[in-house]
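Asks: I've put the structures underneath this note.
A short reminder: the numbers here are calculations on the coordinates, not readings from a lab. Keep in mind that this is a model prediction, so the values were computed, not measured. Cβ atoms are built from the backbone, for glycine too; each structure is taken alone.
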Structure I
Amino acid sequence: MIKTSQKSKLVGIILISTIACLLMILIELIIQPSYWIKSMLKLGNFFLAIILCHVIFNTNINILEFDRKNVKNSIYIAAVVYLLIIAAFILFDKYIDAEQIKNSLMGKEHIKRSNFIYVAMYITIVNSFIEEAFFRGFIFLNIKVLGFCKSGFVYSALLFSLYHIGIMSSWFNIYMFLVTLSALFAAGILLNWFAYKGKSFLSSWPIHIAANLGINTIGFLIL
């Protein structure tokens, strides 16, 4: 292992994770592959970033040790999050261009009612796990271990929100887009908090599952 200072490790994690997310944004905006191809590219991209940091900076992702009580509490919060997302959709329905989202899902993502259930199951369970492992397990908790907890809270949440730019860029007008980005940042802070309290991304994962389930419910209604 290469011996580096704590600040050098912090810079390394930020640089590698930022590049990984920028690559995914470019893939989303320029290449625009089908959902399954994009998912494989994301898995490989995020996994490579994690491996690089482990080899260079001796970072780690611990999924064996976690606070069971905190996971239980996050499940209760998850139920509330699901209901809030559905309520927000009903409340802001007139500001959402459902036809544009539908066209984006069917055109760019190749998602339609016939394959929606399979995509929705993957997004809800597998994709949420991958993103939690990356944004919370890899980025936030490793930055926390380095002694930069506050920076980890902000950076991880900010990158999490900006990472979704490519996905949502054609869904909303500029005002709803900014509102959604702000909501994603707040969601990132919440997820970081549960990962922090539970000492593992497994504590934040149930909330991410519920959020994706809520979004998929809306997607099904739109399609």
Structure II
Amino acid sequence: MSRSQTAQSPAPATAPGRLAYVIDDDRDMRMSLRMLLQEDEIDARPFLSAPDFLDALGELKPGPILLDVRMPGMDGIALLEALAEREIRWPVIMMTGHAEVPLAVKAMKLGAIDFLEKPFPHAELSALMSRAFEMLDAQAEEGGLADARERLDRLTPRERQILAAVAKGHSNKEIAQELDLSHRTVEMHRARMMRRLGARRLSDVIALVTSAAR
């Protein structure tokens, strides 16, 4: 069994909707944090080193990261720098066994949202995790908005006209009359519009327009 395999135990089925990552070389700390997070209905995936986490990063979905500062080899600050280089903006909460103001300042400049000094109360951890998940939700909404607008920008002027009419609930026949086009031409433009938008159904188009208008 590999080192990374021994670092990660099977994820519990208690909270499939909320997932956080715990990166700490102290096994007892990993297990303790996992149990605390489960009390808040947060599923936790533990890693014993920063390289193990980076190796798995491509398969992970966005989630808050609880990251120890002092670890052998690649420490928490180095991992923060690596995440910044990869433009990974997941909320990171740093953990340390000592009050280290210079490190805290550096971590915050690299994007960490807060610094916890061990041992920390459950209530403080819960509050920070709530904040982290709120930040993730905001990032997801921001990303969805940007994606919607980028896809709409792909449309030609004629396809935009078709889209506006479709969004109003007009049929192909009504659109053809409104734009003085043949029914076949409207069908062609509408099909191209759907492909550019990556939409399969009318409901997908409406959802995209609604998202872009926020």
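Asks: From I, II, which structure was helix-only ellipticity at 222 nm (-39500 (n - 2.57) for each DSSP H run of 4 or more, over all residues; to 500) = -17500 calculated on? Could you put the intermediate results ahead of the total?
Replies: Details: I: -23000; II: -17500.
Label of the originating structure: II.
Asks: Any idea which of I, II comes out highest on mean projected area of the Cα convex hull in nm², for residues 125-196 alone?
Replies: Working: I: 4.8; II: 5.9.
Structure II gives the largest value of mean projected area of the Cα convex hull in nm², for residues 125-196 alone among I, II.
Asks: By the measure FRET efficiency 1/(1 + (r/R0)^6) of positions 61 and 157 (r between Cβ atoms, R0 = 35 Å, to 0.05), tell me the structure among I, II with the highest figure.
Replies: Details: I: 1.00; II: 0.40.
Biggest value here belongs to I.
Asks: Comparing Cα Rg over 2.2 N^0.38 Å, for residues 149-188 alone across structures I, II, which is largest? It would help to have the intermediate numbers written out before the result.
Replies: Numbers: I: 1.18; II: 1.14.
Largest value of Cα Rg over 2.2 N^0.38 Å, for residues 149-188 alone: I.
Asks: One of I, II was used to compute Kirkwood radius over Cα pairs in Å, and the answer was 20.2. Which one was it? It would help to have the intermediate numbers written out before the result.
Replies: Working: I: 18.0; II: 20.2.
Among I, II, the structure yielding 20.2 for Kirkwood radius over Cα pairs in Å is II.
Asks: Another one. If relative contact order in percent (Cα under 8 Å, 6 or more apart) is calculated from each of I, II, which structure is the one that comes out at 34? Numbers along the way, then the final one.
Replies: Details: I: 34; II: 14.
Checking each candidate, the match is I.
Asks: Taking mean count of other Cβ atoms within 10 Å over residues 45-52 from the coordinates of each of I, II, which one would give 17.2?
Replies: Values: I: 17.2; II: 20.9.
Source structure for this number: I.
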